[in-house]
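These are the structures, in C-alpha cells.
Read-outs: derived from the displayed coordinates by stated rules, not from any lab. In this text the structure is predicted, and so the values were computed from the model without any measurement. Cβ atoms are built from the backbone, for glycine too; each structure is taken alone.
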Structure P
Amino acid sequence: MNNILIETILGLSSGIFLGITGIAPTGLILLAFDWLNIGDYKSNLGTILFINLFPITVGSVFEFYKAKQINFLIGTILLISMVVGSYIGSKFVAGNKNVLSTKSVKYITAYLSLFMGVVFLYSAYYEKK
C-alpha cells in the first residue's frame, strides 16, 4: 500500500513536471525508485519504458496543438527514428548479450543528465529577456 501511494505521488508530480518542462520525467522516476529501493534497476528501467508506450503527454500535446505550437513533420521524423534507436539501445541493456552492467547504465545516465543540466543552465543564464 505504501509503495502504491509513493508511486501515485511520483506519477502526479512527474506529470506536472512533464507538462511544465516538456522533458520526460522518467529519469526522475527511475532515480526515485533507486533511492527508495523499489525494485531492481533494470526492472525499473523496463517499467519506465513501459509507461512511455502510452500517450502520457496527450494533455500537454492538446494544449500545444490548440496554440499551434507543434511541428508535425519534425515530430514524426523524431518519433520513427526514436523507435528504431530505442530498440537498438535496449539490445545493450536487456538483449541477449546484456552488454552493459547496471553500473555502466547509471554512469551513462548520470553523465548525460549532467551534460543536459549544464547546457540548460547556460541557456537560461544567457536567455535574452
Structure Q
Amino acid sequence: MLKRGILNPHVLSLVARVRHTNTVVIADRGFPFWREIETVDLSLVDDVPTVRQALAALLGNFVIGAAFMAEEFNRENGPAVRQEYADLLAPVEIHFEPHVAFKRRVPAAVGLIRTGDTTQYGNIILESA
C-alpha cells in the first residue's frame, strides 16, 4: 500500500508513461475534452482540487523541463495567483503563448489531469526534462 506521494492509481499510471520531452496537461473544470488523449478527472467541486494542488503533488514524481500557459492568464489573474504558479515551478520559467496556440499543444500530450479549479486560464502544460 502506498503511504505518501500520489495515491491515485490513474494519475500514477499516467505519470509513469511520461518520458523525456513528453507533456502532461493539468487543467481546470471547464477545459475541453480531447478523444486523442487520456483524461484523469479529479474534479470534485469548485476548486477541489486546484491546478496548483495537482501540480504540487506531481512535483515529487516529475522533472519539469518546460511549462506552458496561455498569456491570457496574466491579464485575468492578480499578482498573488501569478506568483503562486511561478513559485511552484521555480526555477523553471513559464512560457506564455496565446490561448489558441496553447490548445494546439494539447493533443500531443500523454494525458490530461482535470481538476475542479476555477482560476481563469490556470491550465498548464508540463514538459518533462
Structure R
Amino acid sequence: MAGLDETTPTPTEIKLHQKSRVLEIAFADGKRFELPYELLRVYSPSAEVRGHGPGQEVLQIGKKDIDITHVEPVGSYAVQLVFSDGHDSGLFSWDYFYSLGMQQDEKWEHYLQRMKEAGASREPGAFTQRPKAK
C-alpha cells in the first residue's frame, strides 16, 4: 500500500463517538466527515473484505452494531482500526478516509443494494436467506 498522495490534505483531528458509532475526521483543507463505524467496517481496505482483485469483494453482513475498540497510528499516513468483531487487518490511509468521506452516500447506497440482492441483513446474528435461483 502506497503512502500519501501529495494532494490529499492531512487530518487535523480524529474522534471516535462511541454512542453514535461515528468516526469524525477533520482535514487541513476544512473538510470534515462523520463516517459510521459500520461503513468503515464493510469498506475496510483489507484483503479479507476487498478480496484479491476486482469483483472479489466479500459482502460483510450483520455489522450494524459494530464498534471500534482501538485506533493504532501507522506511521504518519494511516491508522489501523480494531473493530469489536476482531477485524483489524485494514490500514486506513488519509487518502482512503478522504475518498470514503467524499463518496460516503454512494458507498452506503451500494452496500445497501448488495445487501438486498444477497437477501442479507445488517442486523447481527439475523437469519439470512439464500437468494432464489432465477
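Can you tell which of P, Q, R yields 20 when relative contact order in percent (Cα under 8 Å, 6 or more apart) is derived from it?
Values: P: 14; Q: 49; R: 20.
Clearly, the read-out refers to R.
When log10 I(q)/I(0) by the Debye sum over Cα atoms at q = 0.14, 0.17, 0.22, 0.23 Å⁻¹ is computed for each of P, Q, R, the one that comes out at -0.65, -0.94, -1.52, -1.63 is R.
Assign the value 1.9, calculated as distance in nm of label points 7 Å out along Cα→Cβ at positions 10 and 90, to the correct structure from P, Q, R. Of the structures listed, the value fits P. One of P, Q, R was used to compute distance in nm of label points 7 Å out along Cα→Cβ at positions 50 and 66, and the result was 3.3. Which label is that? It must be structure P, since only it matches.
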